[in-house]
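Pasting the structures here.
Each value in this text was obtained by applying a stated rule to the coordinates, not by laboratory testing. Treat the numbers as computed from the prediction; the structure is a model and nothing was measured. Cβ atoms are built from the backbone, for glycine too; each structure is taken alone.
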Structure 1
Amino acid sequence: MRIIRNLSFFKNRCIVCRIAIVFVLVATLVSCYRYYHANYASNVSLPDRAAYLYIRPGADFDEVLDSLRRMQVLNDERAFVDVATRKKYPGSVHTGRYKLTDGMSNWQLVQTLMMGMQEPVRLTLSGNIRTNRRLAALLSRNIQPDSLAILQALEDTQRTRERGFTPATIMGMFIPNTYEVYWSISVDALLRRMKKEYDAFWNAERHEKAAAMQFTPQEVVTLASIVYEESLKADEMPRIAGVYVNRLRRGIPLQADPTLKFAAGNFALRRVLTRHITIDSPYNTYKYTGLPPGPICVPPPVAIDAVLNYEAHQYLYFCAKADFSGYHNFSKTLAQHNQYAREYQQALSRNRIYR
């Protein structure tokens, strides 16, 4: 009987152990499921689109959470907070622009934010930038620094001098192209990046051509800005550049109408009048000989290369054609130029273009 009772006891004890083991296994599985679900299951809903989370300088975790709430992208906010807390993200908030995609897990989102894995933005520079203020406004559209901070840097003598420029010539450091940068880039880092791109553009071949003209790269860019403002016809730019090179070498004022528009601050002018010629400005190339202090726009590479590969000829004058084709008539004599100029002025009047 004692043996039977002992066997019964052991049998019951084994049943209890089995139940305990099953209980532990179930608890473990539930715990693992919860852990997996909290960390690796989808918690970001962005059907048919992507969104960007912007974290400003100095922001803390509460501000990040507020931004995510406003975006309404989290399925389970508590789960995100738990994962972020466990990974100590609240103490590692980084400024930046972060891409959120549909189906992201909490682990992916927190890891992206903690590692500062930003999505680059694109900066596209074109030739229609004519002032430092306009350049600053364009740059600030896609990066965190505002236009005022950028403008102050562009007009800071010390900061421009460090890069070999002046506030008047700094626009020439920006070569029109599309660049990828991070939204959180600082103003100084942006200037360093643009100087690096400028140095890469000005390779040995371009430096040699500028030296052969007895021009500095900055002088080439300044002349290219005038050429570009005179004509958008790439096939005509080298000939226009040749006219200005001839005038510079002979000490003849450039008399470039685009520089008067720049001096007047009116880039919509289509008809230059006598009162514009009297503007007292170093950019008035009717009044002062030589190149102006700096570029009057950000010229594209095609205009810069047109100057470096200017056409050698004897023309000293050119005037827009009366057919408004965008092309020009070129002259070696003032008499011939005046005839073309009269034809163009008459065409302006016929079309009621008086300014």
Structure 2
Amino acid sequence: MAAGNAVELDVAGHSVRVSNPEKTYFPELGEHGRKIDLVGYYVAVGEAIVRALRDRPTYLQRFPDGIEGEEVYQKRVPPKAPDYVRTCRVTFPSGRHADALRVTSPAEVAWAANLGTVTFHPWHARCFDVDHPDELRIDLDPQPGTSYADARRVALEAVRPLLDELGWVGYPKTSGGRGVHVYVRIEPRWTFREVRGAAIAFAREVERRLPALVTTKWWKEERGEHVFVDYNQNARDRTIASAWSVRRHPRGTVSTPVTWEELADIEPQDLTLATVPDRLSALGDPHAGIDDLVHSLEPLLDWAERDEADRGLGDMPYPPNYPKMPGEPPRVQPSRARRSTDDHPHG
């Protein structure tokens, strides 16, 4: 039903108002790239994206004037949200806190899309236990000089065989850009530091298997033309674009769940808000069973102990906005450290 320049949608029994529905959000999609198309996309994939977001603290990457306009990265739900919008209290490494979106229904997703939310960024822990993640995230991030094809190769030639050796089930998805993400459900028994340590151990093993293509170096100046396995995506308050999230791309590409078999051939630029709903309707959700099986982190924690004891490989740097963490190496760019040594050769 139209109301002036707005549209009212019935989403899961809730009335969701869409203001300025004709506003262009994705220029390359033409008449299919309007705000109403964005909201309609999220309604169409409602069940699937709720599965990806359910009960997770979720941040909103908003573009109120379309993707060519200003970006707002919002961690807090605005105070005048509708009654059906639920929240979740989280704390940051700084000690501050926020009431983040807690998705339980497609209506909350549609409501956020009306605010200009293009991408949803969930935690890897649930609201009922925000201190213990239930998801290990393997983020394959191509660096300059490498491509999506390289990230795909790492996923298929190193990540999947490693998961098979562990007896784990991993769920891949495109990032919506050049990367590949793989999610593994884990028992919510370990802290963020422990999960991150396990992610480091996994990343180092991937690097050992494809050393010419993979890096775990945190500092960009050291990565070269490699695919970076971003272990820090497992730190507290770090988020990745969710499965089924649209990305800031003129074509409205989507971070799309795929099967391992599909990953060998699928091209991310073909997966857009205009094409993904039909794909989901025809093929179903490749991540539909993601919550059916959880795994123990103990094998990776054993790998971490082995790396430290046998190879002298301990912790790695955290992102720059984090407080200094116990056992973390100096958080200084190698080039700056060298300059400092050169300036003060005798200490």
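Some observations on this one:
- A value of 17 for relative contact order in percent (Cα under 8 Å, 6 or more apart), calculated from one of 1, 2, originates in structure 2.
- Label whose coordinates, when P(r) over Cα pairs in 20 Å bins from 0, in percent is calculated, return 23, 35, 22, 11, 5, 3, 1 (choices 1, 2): 1
- With distance in nm of label points 7 Å out along Cα→Cβ at positions 105 and 241 derived as 2.8, matching label from 1, 2: 2
- Given -8000 for helix-only ellipticity at 222 nm (-39500 (n - 2.57) for each DSSP H run of 4 or more, over all residues; to 500), calculated: source structure among 1, 2: 2
- Mean count of other Cβ atoms within 10 Å over residues 97-104 - structure with the largest value, from 1, 2: 2
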